[in-house]
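These are the structures, in structure tokens.
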Structure I
Amino acid sequence: MTGDDLDRSYTALSEALGRVGEDRSALLLATLSLALLAREDDVQSVLDLIAQAERLAST
């Protein structure tokens with residue numbers, strides 16, 4: 001994914017979060033996360049990404 005692709009994706013996610021509102025944003029993020037994780041073939045990669053996200057969220 002290029003930098004422009006990442007920017008477009010982030011913008012689309014931000015706009016979707018704004019449309020669903022704060023009350024439903026966790027559901028949107030959980031649904032998206034599960035859909036993206038399901039595309040990964042290697043469970044260890046998924047577990048590593050979850051751990052990385054948790055570390056970033058905890059700092």
Structure II
Amino acid sequence: MSAGLEMRLDAQDGQLLAGVDAQDVSVVVAAPTDADLDDLQEAVDDASRELAHSLEVWSRV
């Protein structure tokens with residue numbers, strides 16, 4: 001995960017919520033509690049990369 005990104009994992013209303021936070025932006029990936037954790041981790045990794053890229057682009061604007 002890129003510097004400046006923080007990951008969190010919560011269970012709420014029968015779902016796993018994996019979030020990635022950076023600056024004032026958050027991305028949340030939701031999955032059923034019986035979801036494959038490797039798939040959830042892959043989705044969070046994808047979200048982390050997208051968020052890091054977006055923050056890099058926004059910093060240039």
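Just so it is clear, none of the values below were taken in a lab; they were calculated from the coordinates. Keep in mind that what you see is a predicted model, and the values were worked out from it rather than measured. Cβ atoms are built from the backbone, for glycine too; each structure is taken alone.
Can you spot which of I, II the value 11.4 was calculated from, given it is mean count of other Cβ atoms within 10 Å over residues 22-29? The correct label is I.
Assign the value 13.0, 33, calculated as Rg and Dmax of the Cα atoms in Å, to the correct structure from I, II. Traced to structure I.
Structures I, II were shown, and helix-only ellipticity at 222 nm (-39500 (n - 2.57) for each DSSP H run of 4 or more, over all residues; to 500) at -28500 was computed from I.
Looking at mean count of other Cβ atoms within 10 Å over residues 14-21 for structures I, II, the greatest value goes to II.
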